[in-house]
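Structures given as structure tokens follow.
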Structure I
Amino acid sequence: MTGETLLAYKMPQVLQRVKQRAPHVRLSLQSLNCYVIRDALLSDEVDLGGGYRVGNDDALELMPLGDQSLALVASPLLQHVNFTQYNQHIPCSFIINEPQCIFRQRFEGLLRKRQITLENTIELWSIESIKQCVSANLWVSFLPRFAVERELRSGELIELPYSEQPELITALCGYHAGKVVSPAMRVFLECIEESFASREKMPG
């Protein structure tokens with residue numbers, strides 16, 4: 001089990017490594033939100049889970065994969081929008097996936113703290129669809145930076161300032177503390193750790 005952003009933007013490199021080292025291992029992947037993944041690991045229903053830390057995970061063995069920064073993104077036509085000002089209504093909408101999405105929760109918490117209201121919230125389950133809607137000058141979104149790096153570099157999307165310090169979420173991979181780690185699990189854990197480490201060392 002893994003979250004959608006990790007599955008779409010991080011897991012292909014991991015799976016490539018796994019295939020090279022253990023070509024006969026059969027993998028079953030499922031994209032779910034981080035709370036469901038945590039609960040499935042706690043009940044020992046799955047071997048491994050990758051996602052973002054959401055707490056209440058003392059019964060799990062966790063491998064930290066690094067802090068991931070979040071970016072508030074919009075089309076270049078919305079570059080004038082200011083999310084750093086308190087007590088205001090911004091006439092645009094927020095597009096994100098389901099309510100238990102951790103970056104959605106972080107952004108909505110920031111809006112409440114600053115007493116900022118928006119037109120409404122649009123829910124889409126596909127990160128790629130969300131990015132397409134944002135680039136079409138429809139809405140703003142709050143996503144892991146690695147999921148929008150290409151669009152930010154090309155200028156298709158811009159990053160709107162919202163804080164002096166970046167908002168971070170911790171990516172991790174885990175399993176139930178009582179589970180015996182199989183050789184296949186060990187290979188996967190090694191591959192995901194190496195993949196994230198090599199990505200962190202890449203320039204830019």
Structure II
Amino acid sequence: MLEQTKPAVMVDFTNSAVAMDAAAKAASRNINIVMGASGFSEDQLQQLEVMANNNGVGIIVAPNFALGAIVLKKLAEQAAPYFDYVDIVESHHEAKIDSPSGFALNLMHSLGDNKQFTRNQPEKENLANTRGGDHNGISVHSIRMPGKSAHHEVIFGAAGQTVSIRHDTLDRSCYMPGVVRCIRDVVTRPGLVIGLENVLGL
């Protein structure tokens with residue numbers, strides 16, 4: 001199909017298990033790539049960077065294309081230095097194949113890679129894993145059930161107070177402005193860009 005249509009940009013919304021092969025085929029044909037696929041490892045991101053540089057194409061990997069989600073991330077990054085406790089709670093539909101979501105992982109790393117947060121460890125855990133996943137003291141929780149679309153909340157805690165920052169996707173149309181912006185941008189800059197915020201210059 002790529003040989004027949006010769007697109008300037010390929011957009012991939014699958015998952016990391018199949019997206020890498022598609023990216024390699026597109027990059028080798030000098031096709032720029034916008035990826036909303038979920039669950040990339042650091043090693044896979046490094047492979048994408050090599051693909052982009054070796055073939056002179058642009059590759060944009062965006063864990064979330066919704067502008068509101070990017071605002072949530074930037075606000076959370078600004079709040080993080082002032083709090084020692086933080087939980088990330090994400091909710092998606094029951095058919096989502098991975099957990100936590102790629103954007104929740106992106107939030108987790110942006111907040112926790114350079115700071116060790118405090119995480120309560122109960123003396124007795126009546127049900128295993130109820131405190132969620134742990135990354136440098138950040139607890140990460142995933143909810144999967146019908147009726148959900150995509151929801152992310154960052155909750156900070158301090159003595160006598162909490163701060164919650166939340167983004168709710170109510171309709172998938174919220175992704176399209178970000179997708180279109182990435183398509184227009186990727187043809188102008190070779191190399192790998194990670195995150196819509198870096199496309200928007202935030």
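We did not get these values from a lab; they are worked out from the coordinates using the rules stated. Computed from a prediction, not measured in an experiment: that's the story for all the values here. Cβ atoms are built from the backbone, for glycine too; each structure is taken alone.
Quick check on the output: 2.5 is distance in nm of label points 7 Å out along Cα→Cβ at positions 7 and 191, derived from one of I, II. Which one produced it?
Values: I: 1.7; II: 2.5.
Attributed to the structure labelled II.
Thinking only about FRET efficiency 1/(1 + (r/R0)^6) of positions 55 and 111 (r between Cβ atoms, R0 = 25 Å, to 0.05), which of I, II has the largest value? Before the final figure, lay out each step's value.
Values: I: 0.70; II: 0.15.
Top value of FRET efficiency 1/(1 + (r/R0)^6) of positions 55 and 111 (r between Cβ atoms, R0 = 25 Å, to 0.05) goes to structure I.
Which of the displayed structures (I, II) returns the greatest value of mean projected area of the Cα convex hull in nm² on calculation? Before the final figure, lay out the partial values.
Working: I: 11.9; II: 12.7.
Between I, II, the highest calculated value is found for II.
Thinking only about mean count of other Cβ atoms within 10 Å over residues 31-38, which of I, II has the largest value?
Numbers: I: 19.4; II: 24.0.
Sorting by mean count of other Cβ atoms within 10 Å over residues 31-38 in descending order puts II first.
Here distance in nm of label points 7 Å out along Cα→Cβ at positions 39 and 63 was calculated and came to 2.6; which of the structures I, II was it taken from?
Details: I: 2.6; II: 1.6.
Only one of I, II returns 2.6 for distance in nm of label points 7 Å out along Cα→Cβ at positions 39 and 63, namely I.
Comparing structures I, II by FRET efficiency 1/(1 + (r/R0)^6) of positions 87 and 183 (r between Cβ atoms, R0 = 41 Å, to 0.05), which one has the largest value? The partial results should precede the final answer.
Working: I: 0.10; II: 0.75.
The maximum falls on structure II.
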Exercise for the section: Could you figure out which one of I, II the value 15 for percent of Cα pairs over 22 Å apart, for residues 71-142 alone was computed from? Expected result: I
Handout entry: relative contact order in percent (Cα under 8 Å, 6 or more apart) from the coordinates reads 28; which among I, II
Key = II
